[in-house]
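Just so it is clear, none of the values below were taken in a lab; they were calculated from the coordinates. Just so we're clear, the structure is a prediction, and the values are computed from it rather than from any experiment. Cβ atoms are built from the backbone, for glycine too; each structure is taken alone.
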Structure 1
Amino acid sequence: MDLWLTEFQTKNLGMSARIKETLFAGKSEFQEIGLVDSWEFGRMLVLDGVFQTSIFDEFVYHEMIAHVPLVTHPNPKNVLVIGGGDGGTIREVVKHQTVEIAEMVEIDGMVVDVCKKFLPEISTALINNHPKLRLKIGDGIQHMKEAENKYDVIIVDCSDPIGPGEGLFSHAFYQEVYKALKEDGLFVQQTDSPLYNQPLIKRLHKDVTSLFPIARTYLAHIPLYPGGMHCFTIGSKKYDPVKVDAAKCSAIEGTRYFNEEIFKGCFALPNFVKEFLK
């Protein structure tokens with residue numbers, strides 16, 4: 001019999017993938033964790049029933065959440081990734097020559113272990129214990145409270161605003177992020193679908209603009225995520241990504257989606273997004 005796995009985007013809409021087999025199913029202290037092999041997307045990580053990443057299209061998400069902020073900052077040396085247990089964002093961060101330390105704080109150690117075993121293509125920096133990597137299994141929110149004037153770039157690679165990721169979508173958390181950044185620092189966070197989560201994105205954009213002098217939303221097209229259109233939000237103390245010389249994008253090796261033209265174009269927003277962000 002065919003086995004299908006469905007993620008419900010809303011109470012009226014679901015996305016289903018036909019599954020070859022379940023490679024792992026377990027429950028950590030924080031969430032239900034699944035690793036399945038699907039016909040369309042290959043191996044997929046699923047948390048609390050929500051599709052997180054897949055071998056098929058993970059490179060789009062991880063390249064866009066990492067390289068856009070790291071190109072925007074002229075000299076990112078100390079970088080923090082909150083979340084990102086699959087390892088894909090750290091894999092992209094360590095490609096930047098200026099980066100000296102790439103910290104990663106992930107709350108769920110089981111996610112890290114499962115992804116290292118079943119998604120080795122994504123978790124290469126974790127598996128190889130990259131010399132720039134500093135991995136901490138712990139609470140990213142608490143980590144922020146203990147940091148001040150420390151990071152050039154903070155990347156919030158979180159799951160949806162439910163379960164262990166809920167506290168990462170709050171004004172109070174963004175205040176801690178602002179404090180943890182250096183005087184010219186910036187941060188980025190994945191902020192979900194502009195088609196299905198407009199109230200959330202609007203609230204987050206308002207929170208970020210209340211703290212940071214520069215706030216930008218940018219887009220990427222990721223088939224695994226609701227509607228295929230996904231957005232990210234940048235809060236920056238000094239550097240505006242739309243005014244950055246994008247030529248240094250060409251120095252990043254091994255990208256499959258990100259390039260100079262993508263960097264320039266990802267900040268071009270459809271009118272309906274501009275409208276609800278006003």
Structure 2
Amino acid sequence: MGMPYAAGAIRPWHALLLMAPLALVGAALASGQVEATVGHGILGGGTVALGVALAIVVAALLLTSAYNLVTVPTSTIQILVFSVVGAGLAAGLPIHWRTVEYLVLLWATAPFAAFGLGYLFVRVADRYRAPTAAHGSLGRAAVLGLVGVGAAASFAMGANDVSNASGALVMTGLFGILVAGFVGGLGLALGVLTWGRPLLQRVAFDLVELDPRMATAAQLAQSTVILVSVAFGFFTSMNQALVGAMIGAGVARRKSTVLWKAIRSILIGWSVGPVSGIALGYGLVWALIQAHWV
């Protein structure tokens with residue numbers, strides 16, 4: 001919801017109150033393929049011990065919480081996947097490296113796909129733009145468009161991100177995919193309403209300077225990339241897709257609109273996220289094994 005908020009189409013709490021139920025619906029109804037990938041596609045050997053699954057969730061939660069507290073938007077998905085890999089290595093479980101390779105390839109290409117779509121959507125919007133409202137205010141169509149793409153991105157976030165927690169529940173065999181998606185969706189909705197505002201503020205005003213058409217194009221490009229990935233059972237970083245789309249939107253205007261200092265801080269988060277995920281996932285499971293709890 002950062003783009004419609006940045007453009008003045010919606011107030012911050014209204015944005016979060018709209019986002020929370022849409023994220024829940026996306027998690028409950030559209031996350032099944034991704035849940036299956038996380039629950040069964042990364043680690044082999046059948047169901048995973050509850051202690052190992054708990055270590056994966058704790059590792060991802062601790063690292064994501066730490067990065068959120070210092071307002072560095074990292075890729076929670078990358079942290080999760082490499083926490084799973086670290087935990088699996090420590091537990092001596094087989095790793096489906098082909099799945100990890102596919103995910104890494106998707107993570108590498110998704111920002112460029114979003115860049116291209118952001119560029120294309122801005123050029124099309126500029127070519128067929130509607131008249132600007134008086135005094136530079138947003139017209140009704142612009143407001144509806146911005147809120148609409150923000151709503152689509154909220155739904156996509158639920159479908160894409162819920163398995164960061166609930167995928168570990170599927171690993172244990174204790175939860176089916178539908179129930180796990182719903183439970184995880186409740187957590188996402190609660191997270192939006194409690195910790196969402198600082199990151200909403202950062203995305204809206206610290207990353208890029210956007211006008212309404214650029215904001216709509218960037219958010220639409222992000223949602224398209226995410227939903228296409230989810231349809232094939234893979235998930236990728238919402239942050240990476242959004243940043244790629246915003247850069248594409250800026251290049252389409254031939255303006256230096258991206259605030260590179262903030263982008264660099266995100267790139268640092270992306271680089272340390274996977275490393276810290278594999279290290280903490282491995283360390284927690286190793287400690288549980290040494291204590292004979294796994």
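Brief remarks follow.
- When relative contact order in percent (Cα under 8 Å, 6 or more apart) is computed across structures 1, 2, the figure 16 traces back to 1.
- For 2.3 (distance in nm of label points 7 Å out along Cα→Cβ at positions 44 and 108, calculated) the corresponding structure among 1, 2: 2
- Each of structures 1, 2 was scored by mean count of other Cβ atoms within 10 Å over residues 20-27; the highest score is held by 2.
- Structure responsible for 10, with percent of Cα pairs over 35 Å apart calculated and labels 1, 2 on offer: 1
- Structure (1, 2) behind the derived value 0.95 of FRET efficiency 1/(1 + (r/R0)^6) of positions 92 and 172 (r between Cβ atoms, R0 = 30 Å, to 0.05): 2
- When mean count of other Cβ atoms within 10 Å over residues 36-43 is computed for each of 1, 2, the one that comes out at 22.8 is 2.
- For 22.0 (mean count of other Cβ atoms within 10 Å over residues 28-35, calculated) the corresponding structure among 1, 2: 2
- At a computed -26500 (helix-only ellipticity at 222 nm (-39500 (n - 2.57) for each DSSP H run of 4 or more, over all residues; to 500)), which of 1, 2: 2
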